Structures are given as C-alpha cells and as structure tokens.
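Multiple structures are listed underneath, in structure tokens.
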Structure I
C-alpha cells in the first residue's frame, strides 16, 4: 500500500499535461473536434432518442472522498466548474467586442 509520503511516478500526469498543452496550442482544431462530436451526439439522439452525456456520470477520475492533498481540492473544483458549465452555461453576448 502506498502512503501519502511515498514517491510515485508522474508519467500519467505528464501525459495528461502534454495532451492539455497540445489541445490548448490549437484551439480552433479542438473547436472543430467538439462541433463534430456535438453533431454526432445530436444525430444519435434524433435517431434513437438516447441522450449521450458529454461527461461520464459520477465522480471524476482520481476522486478521493477525503481529500488529503491540495490537488484533491483542485480536482473537485474543476469537476464542479465543468458540471456548472454543462448544466447552467452563462449567457454569451456574441455581438459585443471583448
């Protein structure tokens, strides 16, 4: 069993951060990818009536019921923000300049 003070490999975290960096490096490509996914999701719903959620149900990967490390609280906050954006997205005025 691993204790909180044991050293662990950061390989998985490095891969996730690399993927995030790559995605943020080409936002228009990711926007097109999201639009394709959304179109496919809507097509499946129109054909079958099934709802395909953009996020998996339940707790996020890596969740701990009792957070022990600062990253546990960051994960919880990020998951809550994603759920908020999914279920209660803010209004966007596309006509105003940034």
Structure II
C-alpha cells in the first residue's frame, strides 16, 4: 500500500477557491472508482492562510503511478495552478495498518 500526502500552499485568499476546485471536480470519487484508490481526504487548518493537505491511500504504487497519468488529474492540476504558490508531494509505503473490519 502507498500513502500520498500532497501539501498545497494556496495564494493569499485563494484557499476556498482551491477547495471548491476539489469539491466540484469529483476527483476523489473518480480515483476510488477507477484507479485503485482506497480513500482520499482533503484537510484544511483553522488558519485560513495555512496549507491545504490532500491524503490518499492506494492499493499499490503501480495503481498510484497509473493514476498520475489520468487526464482528470492533469485537468485538476491545470485548474489549481493559478490558485497555488507551492505544492509538495510526499509518498510513503504503508508497512503497518489497522482498520475496523
């Protein structure tokens, strides 16, 4: 399993617009339905100028890499580019996990 953590730094005053892009895109549903994503979340801090964090859990690195080439992901990135001043992606291999059955 792979956990991807994308940290987005919206431009001043652009946080709500960036969140709206994610909500309107349906990108999380698409990733779960078509690409081997097990879960995805968008998180915002109490500070409206703080970073937006997107986390996703994938069945495999191969699934995540295939998703990287999906046209919907490129479209989302294009819609976000003017709203962000920075973005950072970190990937982690999940080696221990528990969840309710």
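A compact table of results
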{"quantity": "Answer label among I, II for the case where Kirkwood radius over Cα pairs in Å, calculated from the coordinates, equals 14.2", "calculated": "II"}
{"quantity": "Answer label among I, II for the case where helix-only ellipticity at 222 nm (-39500 (n - 2.57) for each DSSP H run of 4 or more, over all residues; to 500), calculated from the coordinates, equals -10500", "calculated": "II"}
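Bear in mind that the values in this text are calculations on the coordinates, not laboratory data. Keep in mind the model is a prediction, meaning the values are calculated, not measured.
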